[in-house]
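What follows is a set of structures to go through.
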Structure 1
Amino acid sequence: MTRRYLPRLRRLAFVTLLALLPAGLAQGQQGGGAVPVTTDPVQVGPVPVEILANGIVASESVITIRTRVDGQIERVHVTEGQMVRRGQPLFTLDSRLAQAMLAQQEAQLASNRAQEARTQADARRYQSLRGESFASQQRFEQAQADALAAAATARATEALIQQTRLSIDYATIVAEIDGRLGAIPLRAGNFVRQAENTAITTLTQMDPILVQFAIPERWLPEVQAAMLRDPPRVAVRLEGDTAAPAEGRLVFVDSAVDTTTGTILLKARFENAGFRLWPGQYVQVRIAPRVEPQAITVAGPAVQTGQNGRFVFVLAPDNTARRRDVVLVRVAGERAVVAGALEPGEKVIVDGAQRVTDGTRAVERNAPPQRVSSVQ
């Protein structure tokens, strides 16, 4: 039986092979050994010229609060870390001694003014008697001197009263700016002296706030030109922060380049009502002094580096990879700004560029399928 049906089995296998051969040839012609790649179109349009740097958040004003008079802290009106407004009372010192001195000086002033009035009356009387030859010139001059001395004594007492009243005012320590209080090492009952120069607390301005950073000196002409037109916007992002960057304006360019590092110091001001930025924090800074109107950009991974410089592979209409030499100008986010013979809309190979050479057949992975018309 096996020998009888063996020729038939061989013919059946040969017919099956012939039937499968056209399909295999069609697949081979369709693929042709092409390398699968992904592409991204070349874009031409406005792209900001961005400068990246690392910065640090700094307050515009940090005030160290110290006493200007000697006294015992009678009352603490605030707590550590509290936000305060300008003019808000912070501490009250015992001012009873100054108030007693003020009462004594006011009484002394009343006596001085009475003495001044009496001496002025004597001076006027001796002036009339001298005219009638009843008083000597010497006595008249003495009366005038006594009147002037009494007036000077009264003015000196008035100055002492102003000084004492100022000491009483200084006994109530108030906030000089809006800001956040730091640690308060002294409490009610502690005695403070002006001569010891001991800090009671600190007051830090939080809104608005500054970010200071340094950029290479080669960018100085760009920044200077931008400051003449309109202060450029500055964006900062905290490390690990997924929210949108905080935006502010450049307000300061240092007057000299740091010769040690070859950089120049800049400062930007930010509105900080929500206290998102905190003094001392490190941030990532991005400043865009101008916008390039017609910049050629490609996906960053598409740019390759060879022995002769940078290049990209363009997927030609005939599905072959063609090498184009480019110059990498800068990186803007996930795209690379380049200069070279690229046209808008050309497909640049991104994924798979390392597996192709000039003239290699390639096929897009996500390309729409092509319809094959069958001949009836």
Structure 2
Amino acid sequence: MGENGGGPPRSVSQLCNALYQLGNSIGIVTAEHPCDPIVPLDAGIRLTKLEGRGASFIGRLRAVDFGAALDDVHRQDPISVVHQHGIWLRSSHAVTDFSFRNKQPLVVAPRGMLESWAINNSKWKKKLAWMLYQKRDLERATAFHATALSEAESIRRLGFKQPIAVIPNGVELPKLPQPSIINHQSSDQKTALFLSRINPKKGLPMLLDAWEKLSPSGWRLVIAGNDDSNHLPMLERQITELGLSDQVEIVGSLFGDAKEQAYLNADLFVLPSYSENFGIVVTEALGYQVPVLTTTGCPWQELETERCGWWVDPTPGGIEAGLKSALEASDQERLEMGVRGRELVKQKYLWPAIADNMTVFYKWLLEGGTRPDFVV
């Protein structure tokens, strides 16, 4: 649940806040690291923080600690539904064990970890985990939560038959400066922004190669995010070798006002990922009225259908062609795309409606009745 954990901590915390505001009793059990503060939560949410261990503290969290914490919470305030976010970890296995022992409905949100790219990353470790416990754990789930239909399809391809609630992540719609149409489009220098974890999955080498080939005049590329896999040194070498030091700026992690200003300063948002189960930064950028370029590895076909961005193949050629089109668009075209993107967020991706659907889903699991139309 730390700030540096990328999209899942933000989306889970905001979902919990929205669920609590609807009158649900919410508790969170999570790892905490002293260098990575917990994402802000409503004061009424019960938060159980466990000490992280080692550099990859969430991955190294001992299952016995997580299981004991859940047992303690359940004794003090009985749990009705367990909603697990993420898989593969020892702590995730402990969640399944707790739910199975206590006959609690268990909803598993894989958070993209069952996508092909993710499974093939650290492939042999995951094959071993799959055989030892992960496949059995997922078979014990009562239901799944997918943030997009494409993620639901990935779950089905692995043979799981349980109900899947397709409920997206959301955002809080930001207030824009007055006038509501952001006027930085007239600046002499334009800014393309990448804001996400710096990780091989994010496709940044392809973006840098495309930027060097296009060498766009009057543009700069800002790369923001925490290096969670020691990927940054390779990118810094690539920037130097390509002669992009004057065009590409690496600014580190951004939070709060600094993050908001980065979105407000952006003329284009770029997420060249190989795979995302959702990509909450896409929603955030659209909320700030910024057109988005991302790949078909992300479930954002709406960028094309709603004419608010570019949706391209996660290949060097796809990134280059999409970037060329985005950079050559006129200021007015990008501005109109941004306006349409913000309207899309208003219609589909605000937390109150999303939390309402999640509440309906939990109630259906507990009480039965008519299957909600977002459950497949």
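Say we calculate distance in nm of label points 7 Å out along Cα→Cβ at positions 177 and 193 for every structure; which of 1, 2 gives the highest result?
Once distance in nm of label points 7 Å out along Cα→Cβ at positions 177 and 193 is tallied for 1, 2, the winner is 1.
Here relative contact order in percent (Cα under 8 Å, 6 or more apart) was calculated and came to 27; which of the structures 1, 2 was it taken from? Only one of 1, 2 returns 27 for relative contact order in percent (Cα under 8 Å, 6 or more apart), namely 1. Tell me which structure, out of 1, 2, gives -10500 once helix-only ellipticity at 222 nm (-39500 (n - 2.57) for each DSSP H run of 4 or more, over all residues; to 500) is calculated. Label of the source structure: 1. Computed over structures 1, 2, distance in nm of label points 7 Å out along Cα→Cβ at positions 41 and 257 reaches its largest value in 1. When Cα Rg over 2.2 N^0.38 Å is calculated for each of the structures 1, 2, the largest result comes from 1.
Computed over structures 1, 2, distance in nm of label points 7 Å out along Cα→Cβ at positions 113 and 169 reaches its largest value in 1.
Readers should treat all values here as calculations from the given coordinates under stated rules, not as data from a laboratory. In this text, all values refer to a predicted model and were calculated from it rather than measured experimentally. Cβ atoms are built from the backbone, for glycine too; each structure is taken alone.
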